[in-house]
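See the structures that follow.
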Structure 1
């Protein structure tokens with residue numbers, strides 16, 4: 001972070017910050033009424049484009065690669081549910097692919113990827129933040145899947161999806177912040193806005209994307225400190241645990257929150273036996289685009 005503190009570039013506070021936040025929220029509300037597309041991790045999207053355009057890739061490889069891009073995963077879940085007429089709700093990516101068919105999935109995903117790449121230029125200054133956030137999402141998704149499979153009767157694939165998309169609001173807010181010249185050079189202001197608003201914005205975004213209510217409810221308060229659920233029962237519990245094990249307010253947003261940090265140690269002890277499996281899955285996921 002730039003340590004220089006020029007008066008014209010200093011981070012906003014007080015009334016100026018409140019005005020900026022209100023303006024951003026107004027713009028977000030307007031955008032959520034339409035077809036929302038925004039970049040996440042530039043490297044991940046580039047890797048996904050390469051896989052989608054390779055006719056030799058298997059369905060399993062494409063499915064696995066798609067699961068690492070939270071926005072595309074969310075949009076495909078919504079599209080699959082709009083095509084389902086048997087009353088069953090699609091809550092995991094493999095089921096969405098089964099409903100839509102590989103041809104539709106590939107064409108829709110490529111269209112979204114290309115739109116993301118067109119918008120990525122404005123995000124270049126935030127590449128460190130987006131890459132850290134993507135890695136946090138990977139670790140959360142891996143932890144959610146392993147915990148669901150080993151400690152609950154929940155669908156592990158649904159849990160992995162919930163872990164992957166739980167911070168989609170933070171990705172979106174980074175993109176929206178890049179649209180404001182006065183914010184692009186004020187990283188502390190951006191971090192403040194994201195810390196305080198990414199959950200509520202994320203819930204609004206997931207609603208706008210048409211995701212099933214159970215996924216939205218599982219992700220909407222993942223960064224609100226509460227007694228650690230050492231015996232997870234619900235998808236909400238699993239996402240909360242996975243988020244904490246993956247770093248909580250991921251490193252670049254970490255602030256002084258002693259109560260929040262105290263919750264982590266009992267969870268690390270309780271789920272220490274799953275750490276090798278979580279680490280192995282996260283490493284496998286990171287290497288999917290190689």
Structure 2
């Protein structure tokens with residue numbers, strides 16, 4: 001897939017784009033001649049991304065805001081319209097990972113994961129739909145292999161990612177007549193930046209454990225794969241061999257998956273799936 005041919009002059013909104021996969025997607029889009037709006041909650045991170053992308057300043061808009069704040073979405077859409085006049089693609093990338101058994105979850109942690117992962121995707125989509133319909137554009141939801149099965153000690157995160165599957169299915173049916181593409185990417189184990197945090201059961205932001213590098217996909221590879229999915233309007237894409245295996249097993253041999261996870265969790269001393 002020739003990314004420049006598709007993304008040249010496209011206007012792309014990427015939520016949670018100040019770091020990680022979102023920032024890599026932005027780089028690839030602007031390298032291809034596209035225009036990008038990056039959102040995030042941390043001003044310092046957004047400004048750092050803006051400095052990194054200084055050569056693309058004319059094609060970049062930074063917006064500090066919370067995806068779960070619906071009032072803020074109106075401000076964001078006005079900013080996009082005033083700068084670029086249209087919106088072609090929305091990538092619902094903003095997400096919050098969290099760990100903890102159901103019996104240990106505090107309301108603060110529940111609220112933040114649900115607000116960011118579910119409400120954030122709904123609110124951004126709701127606000128962007130009029131512009132996306134005008135351009136017959138695309139909406140991509142970034143999910144996870146944790147959305148295939150409720151993982152032990154990741155119940156809240158799994159719940160939030162499973163919910164996106166239902167959301168995208170409904171959205172696809174509702175907007176088929178308008179030529180709107182709605183897709184979902186089930187991302188597998190992707191390398192994280194050292195600054196990445198996840199929520200403890202009490203709602204504290206803890207450093208994310210280091211993952212086994214043997215199973216990691218680079219951020220740039222994951223970002224490119226999602227951009228290709230959008231360009232091809234592929235409804236669903238499951239990343240990596242491990243992800244595809246988990247997807248197939250969860251559909252066709254759920255009893256075995258359940259047994260494997262029980263055995264694994266018995267031996268696990270601390271959360272380590274993500």
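Quick notes on this one:
- Structures compared: 1, 2; top value of relative contact order in percent (Cα under 8 Å, 6 or more apart), i.e. the largest, recorded for 1.
- Label whose coordinates, when helix-only ellipticity at 222 nm (-39500 (n - 2.57) for each DSSP H run of 4 or more, over all residues; to 500) is calculated, return -14500 (choices 1, 2): 2
- At a computed 4.1 (distance in nm of label points 7 Å out along Cα→Cβ at positions 97 and 225), which of 1, 2: 1
FYI, it's all coordinate maths here, none of it is from the lab. Remember, predicted model here, so these are calculated numbers, not experimental data. Cβ atoms are built from the backbone, for glycine too; each structure is taken alone.
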